[in-house]
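Asks: The following blocks contain the structures, represented as structure tokens.
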Structure P
Amino acid sequence: MVKEISQKNDNNREIVVWCDKYMTGIAQIDEQHHHLVNLANQLYAACFAKEDVLHSVFKESMSRMVEYVRFHFDAESKLLHAINYPDYSEHKKMHDTLIKKILEAAENYKIGKKFVPNNFVRTLVEWVFSHIAVYDKRYSAYTMERIKGGFLTAEQLKCL
């Protein structure tokens, strides 16, 4: 059973736990969102490591996060463009803003600014709660309307 997304402060070092109610119904996107949650949890766990471990683990996790976010946003953009999503440009702006925050956090960490890991993890959690739970649900509903209206099939959706 999938757990609800929530902030946690217990010993298992997860700050976000996936929940079915956040699913879009688009398998490819849901798998990617789940992976983003796992990466956020890896970054969060790294925040509790010793200083030398924190540096190497956080740096590696941050690099994976940057790469995966770009991959996910590209996949989402292709989907939204293919379904002629009316709020595409606004959605893309939100993606661009998060990418900018991620790159700024990576640069700040690289130059030695304090508290970057903790602040960055909070940014990701806020993203999960607001963006995935609200804005991605909107394009999900639009996609399902397109399928019901016969403008798109479930098979076509799998190929996007």
Structure Q
Amino acid sequence: MSKQEINEIVSWSQNYATGIDLIDVQHMELVILTNILYKSCLNEHEGIAFKDAMQHMVEYVRLHFSAEIELLERINYPDTLAHKKEHKNLIKSILDAAKNYGEGKRFVPNTFVRELKDWIFSHIAISDNLYASYIANQKKKGLISDIQLTW
């Protein structure tokens, strides 16, 4: 096992791929950011590094979720509202954790990062896979075009 593998909490896998280029690139970036956040927890001076990594993660998650919702609305995905609610719940969880950390409340960054990783990748594997399957099915029927899937 390489030193890099030891410091990673998750690795990108094609199993996470939706087949939608922009979304897959953003998911790969979430893997990178999750690992950066995790590495900041391993750092002896985790306070500053963790705070910066957390801020970057919050900003990127919001960007990614906006892109996903725009896509789902563009294709009239029937479960857009439920998907949006999942996103809202994760953002609230991240912001609450950041607030608690900033206020010095008992908070274990390493545990939080592991929970974040589990949430993000179960969301990709389940919820994002559902809309990816919907898109693939609609494309087969000729109801969605590649133009609708590009920005």
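Asks: Work out the source of 2.7 here, i.e. which of P, Q gives that when distance in nm of label points 7 Å out along Cα→Cβ at positions 41 and 97 is computed.
Replies: Derived from P, not from the others.
Asks: Have a look at P, Q and say which one yields 29 for relative contact order in percent (Cα under 8 Å, 6 or more apart), as calculated.
Replies: Of the structures listed, the value fits Q.
Asks: When distance in nm of label points 7 Å out along Cα→Cβ at positions 49 and 121 is compared over structures P, Q, which one is greatest?
Replies: Comparing P, Q, the top value of distance in nm of label points 7 Å out along Cα→Cβ at positions 49 and 121 belongs to Q.
Every number here is computed from the coordinates shown, using simple stated rules; none is lab data. Because the structure is a prediction, the values reported are computed rather than measured. Cβ atoms are built from the backbone, for glycine too; each structure is taken alone.
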